[in-house]
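Trainee: Before anything else, here is the set of structures, which you'll find just below.
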Structure 1
Amino acid sequence: MNLWTLQNSAQARRFYAKNGFTETGRTHDYDFDDSPPLALVELERAVPGY
């Protein structure tokens, strides 16, 4: 399972780490058109049975 979260959201990154997610090292900027892009990081976790 993969997900993206805000790079500078320490609270979200801690939450996902406590729930078994690890950072993949991939980053991505999400552009909302009329505001500055937001930096995201990808996290992943193995799903039992898949």
Structure 2
Amino acid sequence: MIHGLPNGGGWIGARHRLADWTAGCIAVTNAEIEELWRVVKDDMPIDILP
């Protein structure tokens, strides 16, 4: 899953990248997830490549 930071954790910002806390998900900042919500249409496939 792609998600923003936990509720109340927006203050962490990009520092969330300093630790692996997602159990396999892709975490982005809340600003980044808001941008994704704006530009990605419902049912749009997303390819995640290394």
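Just so you know, all these numbers are worked out from the coordinates, no wet-lab data involved. Note that the structure is predicted; figures quoted are calculated from it, not measured.
Trainee: To test your reading of the models, identify which of 1, 2 gives 47 for relative contact order in percent (Cα under 8 Å, 6 or more apart) when calculated.
Mentor: Traced to structure 1.
Trainee: Hey, Cα Rg over 2.2 N^0.38 Å derived from one of 1, 2 reads 1.26; which structure?
Mentor: Among 1, 2, the structure yielding 1.26 for Cα Rg over 2.2 N^0.38 Å is 1.
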